[in-house]
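Each reported figure results from applying straightforward, stated rules to the coordinates on display, with no laboratory input. Remember, it's a predicted structure, so these values are computed and weren't measured experimentally. Cβ atoms are built from the backbone, for glycine too; each structure is taken alone.
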Structure P
Amino acid sequence: MVVNKKWQSQKVNKVSPVNLEQLLKSDDLYILDVRPSDFIKNGSFIEGAYFCPLVHLDKWYTEIPQNKPLIITDWAMRQSVIAAKFLQGKGYKVFGVLKGGIERWKAEQRAVEERDRFDKSDLRYIPQE
């Protein structure tokens with residue numbers, strides 16, 4: 001196994017739900033949700049979030065605008081940090097990841113957009129296949 005020390009030392013800002021809610025009111029952020037496409041636990045997303053499963057990010061990242069700060073989300077902050085580090089390495093301005101993921105966002109009763117259990121026609125894939 002090869003350990004990449006640069007990757008390990010790369011810092012990712014963790015944004016609390018209350019702080020993100022404030023940022024959404026004032027900043028033009030690009031919200032990217034990277035949970036798996038077969039994730040069936042919950043169909044809640046931050047309103048307007050784009051969806052690109054982490055496993056497809058290496059193929060689709062060029063579809064993400066580079067001129068907007070990114071907030072990366074997933075269900076429980078298990079994949080968002082990996083996505084953030086990947087995108088930082090590609091030159092994207094990653095503002096941070098949602099601390100606790102959508103699970104915490106929803107538990108704190110923040111506004112969500114319910115989407116139909118990952119019906120691909122309903123999701124904002126990057127790009128549509």
Structure Q
Amino acid sequence: MVFYINLLPLQSENFNINMNNYEVVFISTPVLSNEEYKNVVAKYTNFITNNGGEVTSKEDWGLRQLAYPIEKKTTGFYTLVEFSLPTENLKKLEVEFKRDENIMRFLSTRLNKYALKYNDSRRIRLSNKKEEKQEA
């Protein structure tokens with residue numbers, strides 16, 4: 001008599017083992033209007049949520065000087081998005097970044113527990129600074 005034991009973990013729709021935390025910084029082209037820039041950011045945050053992810057935080061760093069020209073442009077709109085997403089969908093997100101003409105560069109990184117802790121403390125510090133400025 002032979003018994004087969006299934007050693008694979010049970011997966012349900014609500015529980016995904018391959019969910020990781022990431023952060024992506026992308027540079028949008030400076031020729032976009034304010035409304036177009038907001039639409040580009042909304043496009044990618046919606047992509048994350050529609051593919052089983054959750055956006056933790058989003059920071060618009062605004063128009064900044066580039067260290068070197070990219071596509072003959074010396075400035076760009078910087079955006080930082082921190083999110084959790086299933087591993088297989090990160091590649092889809094990166095393909096979307098590569099296809100979009102409005103994105104000049106992007107960098108996505110996986111966050112470990114120390115980076116998550118640092119980002120949480122950084123967000124708290126930034127919110128405290130904003131509150132102090134509003135009180136003054």
> mean count of other Cβ atoms within 10 Å over residues 21-28 computed as 12.0: which structure among P, Q?
Replying inline: P
>> Matching task: -7000 is the computed value of helix-only ellipticity at 222 nm (-39500 (n - 2.57) for each DSSP H run of 4 or more, over all residues; to 500). Pick the structure from P, Q.
In response: P
> Which structure, out of P, Q, was mean count of other Cβ atoms within 10 Å over residues 29-36 derived from, given a value of 22.2?
Replying inline: P
> Looking at structures P, Q, which one was log10 I(q)/I(0) by the Debye sum over Cα atoms at q = 0.15, 0.22, 0.23 Å⁻¹ calculated from, given that it came out as -0.66, -1.42, -1.54?
Replying inline: P
